[in-house]
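J.: Scrolling down, you'll hit the structures one after another.
Derivation of every value follows stated rules applied to the coordinates shown; laboratory data play no part. Treat the numbers as computed from the prediction; the structure is a model and nothing was measured. Cβ atoms are built from the backbone, for glycine too; each structure is taken alone.
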Structure P
Amino acid sequence: MNNNKLQKNKGFTLVEVMVAVFVLTISVSSLMSLLSTSLFAAKYARNEITANYLSQEVIDFIRNERDTIVFLSNQNSNDGWNKFVDKYKDCSDESANCYIDVNKDIGPTKCPESECFLYFDEKAEKNVFYNYEKRGQITNFERKLIFLKNSSNSDEINVEVIVYWKNGGISKTKSLKTSLMKWQ
C-alpha cells in the first residue's frame, strides 16, 4: 500500500501541464513578437541610411559641379556662377520634379512621369547601385531636387534634395538642405 501512494505522486497533474504549456506559449509568442519588431526596426534603419546616402550623393554632385563650372570659367566668377545657376533654372520650383543621375552625369532633368523612382542594380559597374535607367529592380526610393535662388543674396543658392520611400505601408521622407555660395 505504501508503494501505491508513491506511484500516484510521481506524475504531473493535468493542471500542472496546462500551466507549463501556458507559460511556454507566452514565452514563445513574446520572443516572436520581439523578433518581428527587431526585423522591422532593422529594415527601417537600413532604408533611413540609404535615404541619407541618396540625398548626400546629389548634394555632393551639385557642389562639385559648381566648383568645376566656376573654376573652368577662366577665373571670371560671374560667368561661371551664372552658367551654373542657369543650368538648374528648370528646377527652381517645388513642383518641377527634377532629378540628377549622378552615375551618368545627366541632369538636371524633369522626371518622365510625376515620380522619380530609383532602380537598384546589384551588378552595376563601379559599385553604383542606384540609377534611373530602369535596369535592375525598381525600389521604393524616389529622389527629387529643388534649386532656389536666395532672394536677398544673388550669390547664394539653396539646394534641397528630398527622398521619399515606403517602410511597410508608411510613407517616409528625408530632406537635406544646403546653401551654395559663389566662392570666387
Structure Q
Amino acid sequence: MGTLGTILSEIEHVLSEVDETKIDTFAEQLLAPPRVFVTGEGRSGLMAKAFAMRMMHLGLTVYVVGETTTPALTGKDALVAVSGSGTTEGTVQVVQQAKGAGCTVFVVTANPDSPLAALAAHTLIIPAATKWRRTGESATAQPLGSLFDQCCHITLDAVCLHIAERKGISNEIARQRHTNVE
C-alpha cells in the first residue's frame, strides 16, 4: 500500500467509528441559534474556519472568534470549538467565556474525557490520533494531528451536508453565496 493508500485506510478506519447519529443531531441543533461562532487553534482552528465558511455558504450567520469583525456573543448564540486533545488552553478559555455568556457549546474532539467535552452541550467525538498520542487513539503513520484534522474536516462537511438537506440548499444556491472578490 502506498502513502495515499495508508492515509485513506486510516481515515476510513476513524470515520467508521464516528457516531453518525451525532452528526445528524449536531447539524439539527446548529440550525436553532441565530448566530454560530467557531473557535480552535492551529490546524484545528483552520478546520473550524473551513466549517465556518461552508456554514456561511449554507446561509447561516457565522463568525470566527478572534477576527476583528466578530461581535459579542449572547445567550442565544452557539459556539463550535474544535480541538483534537480537548485540552488546548486558549480554546478551553474561549468556551468558558462563551458558557458564561449563556451560549450553547458544541465541541469537536478526539477526547471524550477532556475539559472541552465536559463543557459541551453537544459533542462530536472523532477517535483519531492527535499530536499527543494518548492511550486509545487510533494508530497513525502521519505526523502530529494530521489524522484528526483530516477526519474533522470530512465529519464537519457531513454536518454541512445535513444542514444543506434540511434547508434545501442546492450547490447553485451555495455557489451564489461564495465570495466574488477574490
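J.: Comparing distance in nm of label points 7 Å out along Cα→Cβ at positions 19 and 171 across P, Q, which is largest?
T.: Evaluating distance in nm of label points 7 Å out along Cα→Cβ at positions 19 and 171 on every structure, the highest lands on P.
J.: Could I ask something else about it? Thinking of P, Q, which structure, once relative contact order in percent (Cα under 8 Å, 6 or more apart) is computed, gives back 17?
T.: It must be structure P, since only it matches.
J.: Shifting gears a bit: 43, 39, 33 is what came out when Cα extents along the principal axes in Å was calculated for one structure; which of P, Q is it?
T.: Details: P: 112, 37, 28; Q: 43, 39, 33.
Checking each candidate, the match is Q.
J.: For structures P, Q, calculate distance in nm of label points 7 Å out along Cα→Cβ at positions 43 and 131 and state which one comes out highest.
T.: Values: P: 2.7; Q: 0.9.
Result for distance in nm of label points 7 Å out along Cα→Cβ at positions 43 and 131 over P, Q: largest is P.
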